[in-house]
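K.L.:
Take a look at the structures below.
Here, each number is a calculation from the coordinates, and none is a lab measurement. Keep in mind that what you see is a predicted model, and the values were worked out from it rather than measured. Cβ atoms are built from the backbone, for glycine too; each structure is taken alone.
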Structure 1
């Protein structure tokens, strides 16, 4: 039997705090005064990677508080290794306050948070040296301390390690410098179409306007040209699917039609599925199908970490691999 791949999700672990009476996809969240949804892109990514049969570990930091305790209780029931999540004695567990205006969510990402103070521990370095894949983003690099830890840890991985930079731009917590430094470390870059425009601007690279697929493709090729260590650019397009681009081949996927509950965590599920099959040597068509199938499934469920029955996992796997 194949040994599970070691996959690391590095960065923020936080709670989305919703107002009383909030609903996701028409489903009431809770009757309490404020209900939290556990998330953060690296945590969402790790949970999905674990559900696909990998040894997925979350490398983040929580506070010594009630939200931190609740986070560990929630993760204990999920297939992601949270044993090396750090506990910060001085800073609070990450929080995002979600408010709704005319039905549209608006996010306040509070700072400082415990994940702004990630420490480069010996345990994390040893894990990184053995990792088959590591996923990191831009949000957790908003503080200098975590930025140094993340970049040093990614640099400690082996040359064979798949290093995924999930751009995940959240204003005002990004800069051209962080994007540049992260891309110099990455072998795979993932973002959505809107983020590609922002990234090109931040890096001072020209954007050739034209039909959507054309300029996305040209932008991806320009990034591959600019960053020699980069091997693939993955661009998600919501219900319109995705575009995967390598230097000599590319694959466009039209997307999977589902009734959307909410899109929280759908992009992270896409990234986890992409990583899972990339480590198994799959071609671009399979990578595209896997990312879109799992992203669409998460979008069809409330929240980023919905319950996953065995029969659902088996059915989606058969649809991807069949």
Structure 2
């Protein structure tokens, strides 16, 4: 990073006044424009972003929904950014210019974004040069913690994308047996590479039930984590959960109502856990624990970053996120 871009307070040591940012101008239409460089308020920092991950929750914004107003704010809905602090507000004392951080921000499809100084984690030197989209990594940690995994349990994980693959790693590290289910052959290969004990193609409803029954001596799974955000896998998840087991909903269910077999859930006495956190403090705690998990090898996301795009090609990144071509797990925008 050029020394002239580093500043301790806004507009003191740099002549830079603009930056590039992606703007979703209309459904499936993204423009990259030059806009004003944001200035941090007293309690904020400005990040010169190294990259930002693409999240499945972005798909409805990209596709278009009647409740969204376009154009979307510049850089939004990017929220998986990491980078270098290049400016700090007058009241900020906990972080310095030049430190590498991951942060909770909301406009990270841009070269720079602002964050509150108390909503970031410092990336240690041991991870220098390593991509660190902190928000989804912290999300994986928080879902794992909500799942209450115990050594010796059998855990089914339905949907092996980026999140499901990370959860396989965490669950195996906790000493549990993992049955991974996915529609894509590539995802099942990833599941095995991440340590899954058994893999099952997510295809025929009743064959899946019979296969899991055979693998568990007809007891089914003490924990089932549903990561797809789709109705049918959610119903399969209920079928695979043992009596008094926990069904953990980790998928983003954003496309309407769900019809589920509550009678089955009731009969088996299931605990149903919606594992998405909304408290920023818990998000931040998950991100901090994710740093430690990556440092110690308990979680290894690096092989899962399968697609990388420049900001100018963000439209292609959204297309890949939506269509999930063979080999796709996680896309990153790199600056």
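K.L.:
Suppose mean count of other Cβ atoms within 10 Å over residues 141-148 works out to 18.0; of 1, 2, which structure was it derived from?
P.N.:
Numbers: 1: 18.0; 2: 21.1.
Corresponding structure: 1.
K.L.:
Something else now. Quick check on the output: 6, 25, 31, 23, 11, 4, 1 is P(r) over Cα pairs in 10 Å bins from 0, in percent, derived from one of 1, 2. Which one produced it?
P.N.:
2
K.L.:
Still on this model: Just checking, which of 1, 2 has the largest value of distance in nm of label points 7 Å out along Cα→Cβ at positions 125 and 165?
P.N.:
Comparing 1, 2, the top value of distance in nm of label points 7 Å out along Cα→Cβ at positions 125 and 165 belongs to 2.
K.L.:
Computing distance in nm of label points 7 Å out along Cα→Cβ at positions 61 and 309 gives 4.2 for which of 1, 2?
P.N.:
Going label by label, the one that fits is 1.
K.L.:
Here's another thing I want to ask about it. Which one of 1, 2 has helix-only ellipticity at 222 nm (-39500 (n - 2.57) for each DSSP H run of 4 or more, over all residues; to 500), as calculated from the coordinates, equal to -8500?
P.N.:
So the calculation was done on 2.
K.L.:
Going by Cα Rg over 2.2 N^0.38 Å, for residues 245-300 alone, which of structures 1, 2 comes out largest?
P.N.:
Result for Cα Rg over 2.2 N^0.38 Å, for residues 245-300 alone over 1, 2: largest is 2.
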